[in-house]
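Multiple structures are listed underneath, in structure tokens.
Since every read-out is calculated from the coordinates, none of them should be taken as a lab result. Since the structure is predicted, the reported quantities are computational estimates derived from the model, not experimental observations. Cβ atoms are built from the backbone, for glycine too; each structure is taken alone.
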Structure I
Amino acid sequence: MTTETNIELAKINRAARVNNAKRLGKFLALRIVMLFLTIVVGIYITILIANMGGYVDTIMRNEIRERVNQQVAAMTASEPMSTEGRSDLVEQMIDIEETRLGLDTPFVLRSFRFLGNALTLNLGRAVHMVSDHGSRAVRNIILERLPATLLLTGVSQLFLFFSTVFLALMLSRHYGSFWDKLIITLSPTSSAPPWFYGIFLILLFAAVLKILPFSGMVSAPPPKETGAYILDVLKHLILPASSLILSSFFISIYNWRTFFLIYSSEDYVDMAKAKGLPSRDIERRYILRPTLPTIITNFALIIIGLFTGATITETVFLWPGLGRTIFRAISLYDTPVIVGTTIIYAYLLAFTVFFLDFIYAIVDPRVKVGGGNS
């Protein structure tokens, strides 16, 4: 090639890189704006739903009035007070309490203040709930319950994901075999929810066989030695984790097996087989590679789901996790805790979606970041 040709090629490559950088920057900016708007709308709708259109405010005002009346009755039991003076004292204390909780401000204005605090992760203080250390800060309540939830859902869901994908890939090699038919036969058992399996496992292994604990995360009192404490936690983990795994195990294998079978029947797979390529290479290059985006998406969504917990299952096993905390917050109308957990989940989901866009471009060359021609 001549020097002029090399210079022209260098200019073309430089222009292509600049164009790609502009497309990437435009794509990033657009995705950030769209995800941020999604988070704002989702959180605001959660605030409105959690307050039930102002109904929770009415409940809180009634609770304040009842509590203040009881306090004033106790305060004036030994000191006589006129009815008028007692009523004035009650109204003063009610006004102070409503001002402290922000109930003296219209809900519409408070909802936007809640939204601003939520977007800056200022989660505020719980109305009814407290942490084990007596703190009402929503951040402390969530952080205190999160490790137990991550342990339970992390062990169960990660084991479920990797084991079912591996077993499904094995079954797709032996379509129509005894094990393949067995999985198809057992797949309807996944229609039962995790808590149903939880109750069954408690009756069998805790009540009848008496080899595993009924509930909780650790014995009372807990073992003092570190090794014994870890073993005790793992012993308490077996039943709730098994219930979560059993509820989805067979249907997950069946879904992934069907998914792999669809890709293994493509024409390019038959062509690779006709060329005499080893089966392992065919699986890796022509079956697993095209399915990687779907596998990665499912794995990412599982990671997000770890932070929400298994609400009813945690309640059945008295597992001190975030799912059980959310259940209690809903029953107590504790809006800050409900909104706080939703905020964390929304940010995790937005970050994951943002991250997956780039993963797709890496594992699947058909995906072009930012669109346009390559």
Structure II
Amino acid sequence: MSSKDNKDLEISDSTELLVAPRNKTTKRIFIAATRMNDGKTTTSLALFAALRGITEKVGFIKPVGQRFVELDGQQIDEDSVLLNKTFNVSVPMQAMSPIAIHPSFTRDYLDNPRDSHAKLIDRMSRAFDRAAYEKEYIIIEGTGHAGVGSVFSLSNADVARRLDAKVIIVAKGGIGRPVDEIALNQALFKAAGVEVIGAIINKVLPEKMDETSTYCRRALDRMGIPLLGCMPVVKQLMRPSLGQIVKEVKGRWVNGEKHGRRERIDMVIIGAMAAKGLLDLLERGTLIITPGDREDIILSAIAAEGLTDYRTISGIVLTRNALPHPKLMEMLAKTSIPVVICSDESYNVASMIHNMTVKTLPDDDDKIPLIKELLKKNIDMQAIQNAFETSYQIDI
């Protein structure tokens, strides 16, 4: 594809609507999952890093995104932002995230499906051509399982077919359930004429790695799907930051926001015990949830902080919108203890934190090396490369 062709593809108001990308040579890997939060983004990040070890010419696109942020007036999928920040892909963000599913998107589409669908295909095709321009590989991250997006005729299976991609399915650890779910997803991709080149079992308990690998490989072999590997649960990747927790509980910062946002939380304590019993539990990584009128607990945290040269607690969440006495607030302001306040009851807050989905975010610099190492140790990259040798020999 020439530079002129690439420039033309960026003109979104062209009178000719594209029905498919013009790029026919870039090797495309579609990352699908059996459910939301099974590990598509982690796999995409790790695979991008691994491919960058082979060639610098690696691209990324998330054609349909459901979680987005506003950048320069554009709705951009947060996973595209994450990958671009991590690897500096040097592609316009709109090309990496062409379709954002805002709250009224589906209703707007169904009001005028024929016109809307043609424009969506055109937008996705142009974005793909821009994101894949002069790239040897491009990673295409899906959104949920193979059928997600069917309501506006752009399911993962449809997208993979239109982009002529080969699929890797990611499923969550276990044996029976993930294999059953992979079979269901394979059927949808097969019906769309899309090749599944392998599966990855993610979030496997470390002590179950050998067993899961052995039996999943046997089951998937019978279905004609290679097991590319299993990735273990890594505690560090499951730890939320205090910034993520603040967003989850709809809280606001009272103290220590600047350094507190990136504090990792290992343990949550509800301040229902006597302050004396709490002292033994205060350590880095601990988050205390307590009403603001439990001043004995807050004083204990302040006192523990003052007795050491390091932070003894990673944060306090004050519940029921209750602030401590102003004098106590002045004392807190002299410490480095991150403090947040929210409107819910303590047990509701603890439940929200326990059930929250911990995603990798652009400022999670501590997680990225772990993710790269996970794939390097556990996934068969050679098998992935081999899947493209026959179909794409002319591009090598």
### Task
For distance in nm of label points 7 Å out along Cα→Cβ at positions 164 and 324, the calculated result is 6.5, so let me know which of I, II that is.
II
#### Entry: When mean count of other Cβ atoms within 10 Å over residues 84-91 is computed for each of I, II, the largest belongs to
II
### Task
Check the numbers for FRET efficiency 1/(1 + (r/R0)^6) of positions 36 and 340 (r between Cβ atoms, R0 = 30 Å, to 0.05) across I, II and tell me which is largest.
I
### Query
For distance in nm of label points 7 Å out along Cα→Cβ at positions 116 and 204, which of I, II scores largest?
I
### Summary
helix-only ellipticity at 222 nm (-39500 (n - 2.57) for each DSSP H run of 4 or more, over all residues; to 500) gets -11500 when computed on, of labels I, II, structure II
### Message
Given a value of 18.5 for mean count of other Cβ atoms within 10 Å over residues 180-187, calculated from one of I, II, which structure does it belong to?
### Response
II
### Message
Once relative contact order in percent (Cα under 8 Å, 6 or more apart) is calculated for all of I, II, which comes out largest?
### Response
I
### Query
Thinking of I, II, which structure, once volume of the Cα convex hull per residue in Å³ is computed, gives back 244?
I
### Query
One of I, II was used to compute mean count of other Cβ atoms within 10 Å over residues 196-203, and the answer was 24.8. Which one was it?
II
